[in-house]
Every structure is written in C-alpha cells, then in structure tokens.
Structure I
Amino acid sequence: MNRFFALLLGVALCAGAGPAVSQERVTLGWGRLFTNDVFGDTRDRWRTGSYTLSRVRGASWDGTLPTVPGALLEFRIVGETIAPADLTVTDPADRRYVGSLSFGLHSHFDWQGFETSLGVDLVATGPQTGASNLQARIHDLLGLPAPTVLGSQIPDALYPTVSAELGRVLPFGAATVRPFLAAQAGVENLIRVGADLYFGGFTRGALMLRDGPSGQRYRAVAASRTEGFSFTVGGDVARVFDSHYFRPGDLAQARDTRSRVRAGIHWQGARSEMFYGLTWLGKEFTTQPDSQVVGSLNLRLKF
C-alpha cells in the first residue's frame, strides 16, 4: 500500500515535466464550491464549512481530457473548518476543532479510457491557518459567546498529501453514470469507491472536479451551454486507515468506514448558472451520535 501511494506521488510530482506541455498554457476555467451546514441541517457542527477554489491551465480544451499527464493542470486551494457540536462547552466525547488550509497541484488526463486525476497538496492545520481567529471574530461581531474550545484544537502541522481518482463515464438510458475509485495518503489515509449519476447537459464536454469535503463534483471548464436544469445523485464509501484530524488518546477517533450520499441541481441560463447540492455525511468518528447534512452552493452571475 505504501509503495502504491509513493508511486502516485512520484507520477503527480513529475506530471508537468513531459514534452506534451510545451505549448503555451492559458487559463481555461475556474471552479469553486462553497459548502456549509447552514445550507443543510443548520446545526453548525463537525464538517461545518469549506471553500474550494480551482484554476485550470492548459493549451486548449475541446471537451475531452488529454492523454498525457501534465497537459492539463489544476491549481487548487481548499479551506475547511471542522468543529465540535458546541464551541463554548468542552465535551471530551466530541471531536477537536480543526482548521485546515491546503494548496495543491492536480493533473487531469485520460488513461486507457479512464478519467484520471493525480495530485499533491500541502495541507496545513492548526491556528496557523487563521480559521479559529476568523471564527472568534465572527462570534464577536455577531455578539455570540466567545468559543472556548479553540485552545485544544488540532495543532499546527504540515502534511504533504497525494490523491488519485479513476472514473469512467458510461451511458445509462437517458442519463450517464460514472463509477469511480479514489485513494488518498497524507493528512488522511483512505480508499474510496462510489458512483455519480447525471441527468442533463451541464457535465457534457465539461471538466468536472470533485470537492474533497462534500464529494460533490463542480464544473471548472464548461463546453455545453445548454440552458435549463440538470440533476445529479451519487454516493461513496471509504475505508479509512488513519486521520490526523484526530489525536491519539482522545475518546473521539476516526471510524474505519465513512459514507456519503449526495444530490444536486444545476441551472444554466444564457449567461448565468447556479448549482445547489445536499450531502448526507455518515458518522465519521467513534463517539459521533448522529450523521449530518451539509449544503453546497456555486453561483456564476453575469449581467
């Protein structure tokens, strides 16, 4: 297993070095997704909020992935806040507060008919990310009680992280289905298997990227501009081997398995578009009393 992840890391690091990327790169598109439980079950707990921003660079985009790693690159930033259920009362059975900020480089290409993604990220945790300071300031501005659990949060650290995903788009009646297999090693070590089902045109000829915290896929480079509504449903199950979002000796430890179920709706207009999705997140740690629901939002408004 470790050799497999080391091989992925080496391929991802060398992804941009091939001769196929000699053409001048341009920005082909931007992808973004804002996820928060305010848009879901409104409970402000656990996987409570994240923002993902992607910039895609390459020579051109014709609706299909290049066959050479490194020809199409995604630069990704992800900020995430993970919190106990109560920020003002410490519960030894609950998980610790986590501030996470990552910067990554990912290569997307076609490998023998499979949509393939290989990437490396540097994930920072702890007060150095600024997440806990921002949360404290927001509470102060809104006149809410000051958080008292921030002093015991997951400490400052840096985790080089490698990830990979293989997926294949298959016709499924009037829809398309995309089964996939993913793996990650670094800040969390896991293997994930799942599938997504699409109805409508918003994924047609587009470069779709997967949001890590929610599992929703968001569009970074568009091809089809078919107006109207599209729908997606999906889910996955992960086998978790280790997670640095938990500390040894705590009552709350990462569960061996982790499940997600999601659905979303996309509207495309003549100039603007909107995506809204809901994700059910199963229990993630051993003492977690319940599952949760988060919502994801993406707006592109042009007037």
Structure II
Amino acid sequence: MSTTSGNPGAEIAERIAHLKKKRSAVILAHNYQLGEVQDIADFVGDSLELSQKATQVEADVIVFCGVLFMAETAKILNPQRTVLIPDPLAGCPMCDMAPVEAVRKRKAELPGVPVVAYVNTTADVKAEVDICCTSANAVKVVESMPEDRLLFLPDKNLALWVQRHSKKDIIPWNGYCPTHQRILDHDIRRLREEHPGAVVIVHPECTPDVIDLADEVLSTGQMVRWAKETAAQEIIVGTEVGLIHRLKGDSPDKTFIQISPLTTCPNMKLITLEKVLWALEDMEHPVEVPEAIAAGARRAIERMLAVV
C-alpha cells in the first residue's frame, strides 16, 4: 500500500517517478517553476544551466518544465530525443516582442551588423542570428564578438545592462520581460526602510533605475550561488517569485524577501504536477522544430555554449 495515501501531491509525484523509469525520462525545470514542480525535477536551473544540461542528458525523453522557447532549445540540442512540454501554451511575452519577420527587416536595415539574441527568443529567430546568450553570459558573449557594433534582442533592459560593461555599440531591441518590468524603484526603497540590514539582488532584466539601487545584479543561477556564499542573512530578491523556493531550499538559514507582490510570471506557473504526470502518461505535447530552422538555431546556441 502506498505510504502517500491522503496526500494527492505526493501520490502524483510517486506516479511521476514510476513513469520516469518506464519512459526513460528526465525532468528539467526552470527556477521560476512552481515549488512542487521544482521538487520533482531531476535538475533545476536557469536558462544557461538548462541549455548546458540539455546537452548532457542520456534519457530517451526530456520533460521540460519551463516556457516554450526553453523546450525548443532542448529539442534543438537533442534532435533524436523526445522533448515534452507539459503545457504548450506556456509561452514567453518577451519572445513575442521579436517576431522573426521583424527581426529579418531590422537585419536588412543594418547590413553587416551581427545579431546577438537572448535565449528568450523563438527557434526561427535563433536561426536568423549570429549567436545566442543568456543573462548569465551576455557580457561574455558580446565581448567575444569581433565587431564593435551589435544588434541585441529582444530585451532592451538586458542590452542596457550589457552596455554598461562593454565598450561596444549595442543597438537594443524594444522588448522586455513584463514580470521584471513590474519591479519598481520604490519597491526597493520601501523594503530598505523596512529591512535596513538587507542586501538587494536583482535580475538584469530589471529596468536601469532598479538596477541602480541594487547591491548585486545576477542571473537566477548566479543568485543561487551568491546566496549560498554571502554572509548576508536578509536578502531582498528582485526576480520572479519562483526563485525564492529554490533559494530557501539551498540556503535555509537565510531570509529571502520577495521584492514585489507582482513578480509572478503567469506563463511559468501554467505547468503543474498534474500536467507533468499527464505528459508522461500519454507522451503529450512533443516539441518539434523543423530541421531547416533547427540547424541555424543550433549553430547560434552552440556558439554561445562555446563561449562559456
């Protein structure tokens, strides 16, 4: 008899574990996923870490708990494996701000200017660009390019953050993350008054005025590592709320304060334990990327991974 009787979440997790073995599956989850989804994942990380992990898996099936562009990236790097996304409606608004037709048009207006694309882009956009980057390695990627002038898409805030650390002329695309855009400078000022000893960490997708008030600007993976190493005991976290579950799990002796009640990405929260179970039960929602697109996108992603 199951020891999880009366606990639906535990029972679902047990069934997922059984199906993982049956399907030879691995579950990858982004740091912004629901805590219960992070807890049943084989690996939890940021976009860069998940891209790296996707090249190392040996399973037949990858269940990707994140938004669609992340699952596409896993499929591009694993064309022979089955990649499932538990909810195919889990898109990314920032991706939608850089449709491939608009990217092609802008490239034509800037002949000879190479394009750096944040991984928060669709597969067909990745196929159009020279190299990808994540928030963790954007500065390194830009500095690796021989050209002095670059088009950076789709996040204008990340582009402006990179510009602070590079002498190159960076042309930003006019896109942004709605969740990080909702973090305001007065959120930091208010919380500093309430928690005078706290350290403020924010994501580079935040606006420049928010970044100006932060103590550290870090990707989510960098936040996890930094929180483990810092002597600070109270930390104000300026990114999507899902990361706090990870931070508390990795650094239980410290206090993490959500910077704003508005830092929930509804798309990241579309994936639930039940949907992971259903995906594995019925092998639902396989991610497909046509090879004509995947080949170009793979080149841009692999160039990024070579820089790390």
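Values in this text are rule-based calculations from the coordinates and carry no lab data. Since the structure is predicted, the reported quantities are computational estimates derived from the model, not experimental observations. Cβ atoms are built from the backbone, for glycine too; each structure is taken alone.
Structure values in brief
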quantity: Winner on mean count of other Cβ atoms within 10 Å over residues 62-69 once structures I, II are ranked, highest first; calculated: II
quantity: Test item: distance in nm of label points 7 Å out along Cα→Cβ at positions 30 and 278 calculated as 3.0, pick one of I, II; calculated: I
quantity: Source structure (of I, II) for mean count of other Cβ atoms within 10 Å over residues 174-181, computed value 19.5; calculated: II
quantity: Which entry (I, II) yields the derived value -12500 for helix-only ellipticity at 222 nm (-39500 (n - 2.57) for each DSSP H run of 4 or more, over all residues; to 500); calculated: II
quantity: Origin of the derived value 23 (relative contact order in percent (Cα under 8 Å, 6 or more apart); candidates I, II); calculated: II
